[in-house]
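Following are the structures in question.
Only the coordinates and a few stated rules stand behind these numbers; no lab work does. Not measured: the values here are computed from a predicted model. Cβ atoms are built from the backbone, for glycine too; each structure is taken alone.
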Structure P
């Protein structure tokens, strides 16, 4: 399994999945047959995370091939990321509190043998060790496996979920502040208070096609407890009236600017922002940084092929820009953190239409959000 570094290749993978594998998706999606047998899932998340292809594009292409009824489970999974992002936008302190907690925990666990054995894949749990090595090698794990991994990390190895979330962010090509942080909170039992996710031996055996034996894990652990309650923060995601004499900043979550809602606007120049580990609070692996660099360069080349003035700029160089600029909203995460910590107030954000519309339905749980999916699909189809 190898992820490609261009939009053209990502679109081809999308087309191949829709044509050859989408029809069986709902039946087979929970099986992890190993990193070389991924036909039962789309493996598109690294491209969606970076905006190489977007949710509207994926959904509309799938609906051209199959009806909504046959597509429903796949469409729900595509929109999970939109939901998680919207949920976090309305409760931004969940992310900032996570980073603060992580600082203290990292210091306390830097020499902890159980933690060091876990991240090196040297525990006494065979399947877990294999997943650690798979994550480091391929920078991807099946979604079901991520749930098992997090459950074992938290409830069998008794390690803080915050460290596990950091480990994922470091290595996953589709690492995303919202999906990753909230997913780990959900497994721990603090996202939905009092309801944790527990991996079980039978479930792992069944959905890995019996690739692992003697899976001895804690299947009866109680949920973790958090006394923090997060109220919804009122925020506006209204776009300004766009002026044509301004630069547009594009971050690494929107790397197909020419296919966004703003592709017809004549910006003065487009600056693609690179955020390396030196300017991040969570240090990314070399593989992850290299993958982001490939995608950034692909976006740059595509813009230049269309004779659009564009360049790549390091995020710390944004401090040298004094005039007002627009920025495709990077969503809560490391890019937005850097802008706010450095008080770069000359950036006026513009928002994707699907986010503006969908995030109003993210004030409750996903099961409530699901009720609005037909409405979202209808609006953008």
Structure Q
């Protein structure tokens, strides 16, 4: 099911290429076709990284004024500078700020929102875009003109990065693009958004399709329904460096502890541990829409259920014959241990309208890594 063009919505692939052509997105290093996704643009790390004392928000000053100091010892923010051109290791638990290669000169009618890429989130790398004179992370005001910086905090593993690596992505938004609960209910009735993860998958009945300022999904703690099924992974505390340039290189068991199905189909989440889990339902995003997972939903528990929240048009949809794809969750509980059970309501997804249907949708043609995923670690690990 496709939609007519709208005056409000997320800008699609072909409009992002127009923004680049008009100079609304610029870079000293030519922007590559591979960076342009169906509803977003991959942003690239620049030539330097700054090791910070702490995170910060530059509400009252330009970021460059905090970085360009003769003696970092006199700085209240920066400890030292690193060269990324030949690769550098970002240690876990440390805060880094990286000037990105791309800059923006947005029209007054266009704002932007950033999010980590899926691969970044699955490595427990916390990233947030910071812009000049801004009181918030990842939200870029309409008409913004200036540089982009990325705060990077590896949480579970040290990582090796280089100039040109993409850890996050940006969406461009005109007006209020959010799809209402009633519109989601109607859409599910004509072009199903959720399917049971069964064989064959069947559309979720309307009575189980729960919405409240977004679409609720549940957690899967049974896996393949076998007694010894792996239902998730927990990050190990002390592991080697992960080089982001090495795909399919690392043995998962060196970095992850597989979690087997519990006899009571439950799992105790420990505070500040990092887990990879999966959704009970299979989700799909029709080409005229994009979606985003809500990082924190207070009603579902005191925990972060994802880092990488963007779902592109066509995710789990393909040519319309696909019956959804499981959502992989990057979970970090806070404060107290939290017991969860199979089928428990666990997270929420908000759908947005596209300005128009993208000429490229999520799938193998764009090198999309997770179109038919189940419980999947990042692409750096051997299958």
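Worth a mention:
- Value -2000, calculated as helix-only ellipticity at 222 nm (-39500 (n - 2.57) for each DSSP H run of 4 or more, over all residues; to 500), assigned to which of P, Q: Q
- Looking across P, Q, the calculation of mean count of other Cβ atoms within 10 Å over residues 248-255 that yields 13.5 traces back to Q.
- Comparing distance in nm of label points 7 Å out along Cα→Cβ at positions 48 and 320 across structures P, Q, the highest figure is found for Q.
- Winner on distance in nm of label points 7 Å out along Cα→Cβ at positions 24 and 168 once structures P, Q are ranked, highest first: P
- Among P, Q, which structure scores highest (criterion: FRET efficiency 1/(1 + (r/R0)^6) of positions 56 and 208 (r between Cβ atoms, R0 = 30 Å, to 0.05)): P
- When distance in nm of label points 7 Å out along Cα→Cβ at positions 16 and 256 is computed across structures P, Q, the figure 2.6 traces back to Q.
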